[in-house]
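Asker: Some structures are shown below for you to check.
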Structure I
Amino acid sequence: MALVQHFPALTPVPDPVCSICIANYNGVEVLVDCIDSVLAQEGAIPVEIIVHDDASTDGSMEWIRQRYPKVELLAADENVGFCVANNRMVAQARGEFILLLNNDAALYPDALQTLLAAARDQAPPGVFTLPQYDWQSGELVDRGCLLDPFYNPVPNLDPARYDVAYVIGACMFLPRALWNDLGGFPDWFGSIAEDMYICCLARLRGLPVTVIQTSGYRHRQGKSFGGNRVDAGKLNTTYRRRYFSERNKTAVMVVCTPTWLVWPFLAMHLMVLVAEGALLSLLKRDRRLWRKIYGPALAHVLRELGSLRARRREVQRMRRTSLPAYLCTFTVAPRKLALLRYGLPNVR
């Protein structure tokens, strides 16, 4: 089992309203923008900053301890992934609210004040985010996300839409009590779609998942995990990211889709993945696409279907919303068809 060293802040905040949780792996070059954006927040809000260093090799841990003595640091002796890192930080948190913030993201100065005001006014409590803007271009990336029938994320760009299917884990704000009630992120997800999972759980219980249309955050998309962005008109990704994505999104589909509709959707989804993997491998003449992404993802889902069904039964017993209410943040058109305008993805 991985060991974790705890380095408390030299001057801890007595009663933090919000705990800012930053998962870090080899992010020394981007952390300064992230942490400084938290320290520059308006409104004099008492916050604690917790960083989980995931066995970085770039000197991140020593750099944080020297530059930011007010930051509480958890240092793992081996890489455990994004989900475990955030679960550990929230377990250590003391704030009424938590904000999960990527190490490659930076908040607008009024971000925390905006999130807190919205959360105080909302009943029942739910999950929030802010508009996401690209770090380099400043262009709007999304206002939260919708989902297509196969649980692929569809960026919401509508300024009049507040209710979304899920919010990106790069900037996820919610009461700590709600996080604990939902059970946090599944450790075995590693990374990718853990934000989708926890938001779908919340929506199944009839709790709002909301984007606030003011303020925002900047994000170096794909910096922390690789891929997932369009550069020079081409979609770029990695084998590792695509594997986690296909595996974990399918798990969310099995666990969270209400009623018997899950089974025909799952059957269609698996057939589409087989066809997609075979076609891409052929067109790009790259057998690694099947060996590293589609084959392992399909094998994992089929091997773990029994445990996924058991988890599904637990989750669906807690459902407090109707099927139409759950599906109202889904779109009809498959997201991957829209991405064809960028041609075949570059995978590295």
Structure II
Amino acid sequence: MGASRLSEFELIALLTRNLPLHPGVVLGVGDDCAILDTGGNTLLLATCDSLVEGVHFTFQTYSPEQIGQRAVAINISDIAAMGGEPRFALISLILPLRQSQELIERVYAGLLQEAEQFAIAIVGGNISGAGKSEQLVIDITLLGSIERGNALMRSGARVGDILFVTGSLGDSAAGLYTILHPGNAYPSEERDALRSVHRIPRPRVREGRILGQLGPETVTAMIDISDGLSGDLQHLCERSNVGARIDTMQLPLSQALRTIASVAGHDPFDWALHGGEDYELLFSVAPGKEDLVFQAVQSATGTSITAIGILCPAEEGMKLVSPVGQEKVLVPRSWDHLKQ
């Protein structure tokens, strides 16, 4: 089978199947971040992600500053998903010849703005020409820290745990829809709000820090929702060897999303389940600890959290439960970079 026929995650598994063990690696491939032990009371978190012009953004639909902010924000979300604190960033730019210096400076200004908002120091990186390519590529490596014993991974969930999400789901996908389908008569307030959510994600660092500090006996697993709820729930279930039952009517949908969905004639639950790029946190909580988590997160941050389902044995798979109790298989339909 050729590499082009593999899915993104199949190719990752193929390329990393024989990576050698190292005593300093607490956790390697397979989570939002690697966890590295360099000694002391904290562990090092490491993640990287790229934005590619024409794949993740265009200059027709985002300002240069928004592109820079977005590039940093999506990496910060990975640190948040482990319960960590973002610290240091390395920025690599691959520049096509056509790009003006002014435009690149504006992109970098956005990078700096987002980094400063989260007290991240940009400490290096690289600049390379793109050759004959016309695409700008922004590649970021972000380092963070987490206290020993507090890191939240995808692999700790247990049967009977309650599934929660922060914020609301589907807003980013709905915002992107209005950008790609500008001809509809959307109410301007709701349209602009959802476009803002899509263009500049708000990583849930404070929320993640609180959840991590509650300890793994309370919050058992966590992942950020970048590929869509259905796809990221699958990642969590696979790593924890569990299944899930999601209550459709408990999925938190904003009023702005409902309004735009009505105008567009689109199923709002489709955006919530499969839309992606929400950068909310999906996490599991030990039964009986729900009130503790509610009070800890909402009192400190004001961010809503919603129980959306329960984890079940792996052989039951992932199911959606209708308002009348009917179940159907939840089939992931999330982003795959190698299948688009």
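Asker: Using distance in nm of label points 7 Å out along Cα→Cβ at positions 84 and 164, single out the structure from I, II with the greatest value.
Answerer: Answer by largest value of distance in nm of label points 7 Å out along Cα→Cβ at positions 84 and 164: I.
Asker: Then there's this: If distance in nm of label points 7 Å out along Cα→Cβ at positions 12 and 36 computes to 1.8, which of I, II did it come from?
Answerer: Answer by label: II.
Asker: Which structure, out of I, II, was Cα Rg over 2.2 N^0.38 Å, for residues 188-331 alone calculated from, if the result is 1.16?
Answerer: For Cα Rg over 2.2 N^0.38 Å, for residues 188-331 alone, the value 1.16 is produced by structure I.
Asker: Consider the structures I, II: one of them gives 0.95 for FRET efficiency 1/(1 + (r/R0)^6) of positions 132 and 204 (r between Cβ atoms, R0 = 41 Å, to 0.05) as calculated from the coordinates. Say which.
Answerer: Traced to structure I.
Asker: Can you tell which of I, II yields 18 when relative contact order in percent (Cα under 8 Å, 6 or more apart) is derived from it?
Answerer: Value 18 for relative contact order in percent (Cα under 8 Å, 6 or more apart) corresponds to I out of I, II.
Asker: Taking 56, 43, 42 as the value of Cα extents along the principal axes in Å derived from one of the structures shown (I, II), identify that structure.
Answerer: That value comes from structure I.
Asker: Starting from the value 20.8: which structure in I, II was mean count of other Cβ atoms within 10 Å over residues 172-179 calculated from?
Answerer: Answer for the origin of the read-out: I.
Laboratory data are not the source of any read-out in this text; all were calculated from the coordinates shown. Predicted, not measured: the structure shown is a model, and the values here were computed from it. Cβ atoms are built from the backbone, for glycine too; each structure is taken alone.
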